[in-house]
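Novice: Presented below are the structures under discussion, each in the form of structure tokens.
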Structure P
Amino acid sequence: MSPSIDEIKDGVREYLAGQIVPGEDPSVLGDDRPLITGGLMDSITSVSLITFLEQTYGVSFEAHEIGIDYLDSVGDIARTVADKMRGAS
């Protein structure tokens, strides 16, 4: 059974809190908080996040998907992963 979008969001928040903003409470990373445009993530951390998502959720990202249209918020990330798991992307 595939994880729900809320479970994906929780997993992404935990990863980000542990790797991108260490020591931060995952709950401060709201669904719409800008990650790339807000300066929390750069190209290096984006690639690290993609690796986590691919390994954790068994999805693959194309080069054009590693950017703000797909990764700028926890909500964007979770929707992208859920779409990929359904085969929509």
Structure Q
Amino acid sequence: MAVVIVNEMMGGSQDLYEQVTNRVMPGDQLPEGCRDHIAGPIEGGWRVITVWESEDKFNRFRNEKLIPAIEEAGGPIAPQIQTDPVHRHVTS
């Protein structure tokens, strides 16, 4: 079942986001299982919203690529991650 993942990183910045994204999505290529990726600033931090084919695919990406990339970028930031099922996903 598809899921929407909302990552909010208080204290995160565009610079940290760019460093991490360059490692986990080189050339803006979405990771396997990821359908959409939206990112931008929020008050006091940074938010990334993604849609994944399954929670298992997101968890594998998070554990194998995302967390190591955040650590390599020097980000001591632990994102708050919210996962919810997708009822309908429509794109243009």
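Novice: With log10 I(q)/I(0) by the Debye sum over Cα atoms at q = 0.16 Å⁻¹ derived from the coordinates and found to be -0.55, which of P, Q does the value describe?
Specialist: Value -0.55 for log10 I(q)/I(0) by the Debye sum over Cα atoms at q = 0.16 Å⁻¹ corresponds to P out of P, Q.
Novice: Determine which structure produced the value 45 for relative contact order in percent (Cα under 8 Å, 6 or more apart), calculated from the coordinates; the candidates are P, Q.
Specialist: Clearly, the read-out refers to Q.
Novice: Something else about it: Given a value of -16500 for helix-only ellipticity at 222 nm (-39500 (n - 2.57) for each DSSP H run of 4 or more, over all residues; to 500), point me to the structure among P, Q it was derived from.
Specialist: Traced to structure P.
Read-outs: derived from the displayed coordinates by stated rules, not from any lab. What you see is a predicted model, and the numbers here were worked out from it, not measured in a lab.
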